[in-house]
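Only the coordinates and a few stated rules stand behind these numbers; no lab work does. None of the values given here were measured: they were computed from a predicted structure. Cβ atoms are built from the backbone, for glycine too; each structure is taken alone.
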Structure 1
Amino acid sequence: MHSHVTADAEQLPLVSVVIPVYNREEEITGAIKSLNQQTYRHFEVIFVDDYSTVPLSNTLSQLDLFINFPFEVLRNKENSGVSYSRNQGVRAAKGQFIAFLDSDDQWYDTKLERCVDACLVQQKSTFCMSKTRVLRDGYEEIVPKANIEQFASGENYLFVHGHFAQVSAFFLSSDLAKSIKFDESLSQYEDFLYFIHGFNSAEQIVFVDETLVVWNDESSQGRLSQNKAYNQATTFIDLVSSDLARKDMACFYLRYVIPYYFYQDIRYALACVYRALIQSEMSKKAILWMTFKGVIGDKVITAIRGAVKR
């Protein structure tokens, strides 16, 4: 463990930051710079190298970049996926709080300070999230638009109302983080499942109404093929089907499964839309909008938004 913590900082709660890394030699510099600039200094970083071609420890030693925080590097014995890597990091964490940061994302300099301050108001098992600046194909937006504290459950927030959750914005009590796990059968929607479990298990939900995270969304750039994304969606459904209400399941189908069917089985896609109209709590306007998105695709919509903004 490399240490750069002052005596004054050690009086504050320790935050463990878990960063899974796989062949991200160039992108990780942005994450490291954002950690260097944190105003809250009592934190440790656990890099989990998912068996990168060049070991991360070698990459870090070769980077022309000063690192002013304590860190350690864990290396998986084989490429095991992002969920396994995050779970490894959580197991090694020593902090009172745990935060996640993807290697190609960044934090604003007050991210840890604001989250610690918000969570220390009450000594409870806490799930906390802030706003995120999303960068996607030349278009950007600030999300979520709603306060997560207002919702009855994680699935209601995500699927019925269609709000945002991404792992680099998650900040939670260590006891909560260690009691739930990222499902290692998922490489997509794993943050949704983790959000649902964290939200529904926490004694306290905290929303920091500030933009503290920058998420570089590459989902529309082909990181996952359409078939793989569809398979991940059906795996997700298998994992949560016994826990989700029919209305929540219908909303998930509408938002994340039906778009793939419009190009494979249009009759089944329309049947799912009809089922959503009957079973879900979404408005007809929202269902029609999701159907429209399914037909033309998120990438086209993002391109239109970017063109309009320019």
Structure 2
Amino acid sequence: MRYEAAIRLGVDYESLVTIKPDLIYCHSSGFDKSRAHLPGNDQTGACLAGVEYEDGGMANGGKPIWSLTSFGDTGNGFLAANAMIQAIYHRELTGEGQFLSTSILAACLLNSSYAWVDAETGEGVDRPKIDALMFGTGPRTRLYKTADRWICLAVQNDEQWHAVERSLGIDGFTSMDNGHAIETLSAALRVLAASEAFRLLDDAGVPCEIEDDQFAMRLFDDPQFRDAGLVTTVQQAQVGRFEQFGHMWTFSETPTRIAGPPLIVGHDTVDIMSEIGFAQGDIDSLLADGVILQSTLRQERAL
């Protein structure tokens, strides 16, 4: 919601803080404060912040692309959640509320913050950049076409780079510039089957993998992923059996948990209102007036 609309509806910070002086109010917009009145979306934020430039390899002649990892919308929510957590902590210490603001543009700027400028020279720093076809950031970290499939190299050091030269029998390979190295290695791998290229490189200790265009189809049935809890199956009240990601990370001494299936809007409204002190009669009135919503669907979740 643009802030002018909040003012018209009487739900702006200035109106509400007179009712609750320690209010924590977060307004999330498309752009920074000077342009918060303009309509904005994920794609626009990614374009202005340079995410589409970077993801499209435009520094090397590519075209802009709005990728699924721009995280403008979700990143904005992430920033808002972090801001509110900090504001709650501040209020616990001082008793003071505050007005917060986040934006899609700010989230996209955070996601492209690796493209920074040196303070002394005013120039961009030398860093890896993806190529125009988005195959990689250089000859050492790149997708290469073989005779039948694609293979990905992830060379980490000079020793492994020399191993590429030895395993494929390319003379003078390691002394070539990046462009020449890519051309030479592409030609050498193009005549080999992916399995043969993998055998030669893997036996030489070169980090590489053959691409798998069916990986996503098998992801949730992979026994290793299942055993590690990386994927899980839950029952969601609206859609039934639902496969989703499980543990995205683990801690050595603090076990993680899978909280349950995707949420249902209004699933816990009455419980939360009761927990924070509302009387049942007041809750019933708010429900009847449409101020709050309680879903009739119920589902199990971890506590």
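When FRET efficiency 1/(1 + (r/R0)^6) of positions 72 and 200 (r between Cβ atoms, R0 = 35 Å, to 0.05) is compared over structures 1, 2, which one is greatest? Don't skip to the answer; put the middle values down first.
Working: 1: 0.65; 2: 0.25.
Result for FRET efficiency 1/(1 + (r/R0)^6) of positions 72 and 200 (r between Cβ atoms, R0 = 35 Å, to 0.05) over 1, 2: largest is 1.
Between 1, 2, which one scores greatest on mean count of other Cβ atoms within 10 Å over residues 16-23?
Details: 1: 23.6; 2: 11.6.
Greatest value across 1, 2: structure 1.
State the single structure among 1, 2 that was used to calculate log10 I(q)/I(0) by the Debye sum over Cα atoms at q = 0.07, 0.16 Å⁻¹, giving -0.28, -1.42.
Numbers: 1: -0.28, -1.42; 2: -0.48, -1.43.
Only structure 1 yields this read-out.
Rank structures 1, 2 by relative contact order in percent (Cα under 8 Å, 6 or more apart) and report only the one at the top, that is, the highest. Let's see the in-between values first.
Numbers: 1: 18; 2: 12.
Top value of relative contact order in percent (Cα under 8 Å, 6 or more apart) goes to structure 1.
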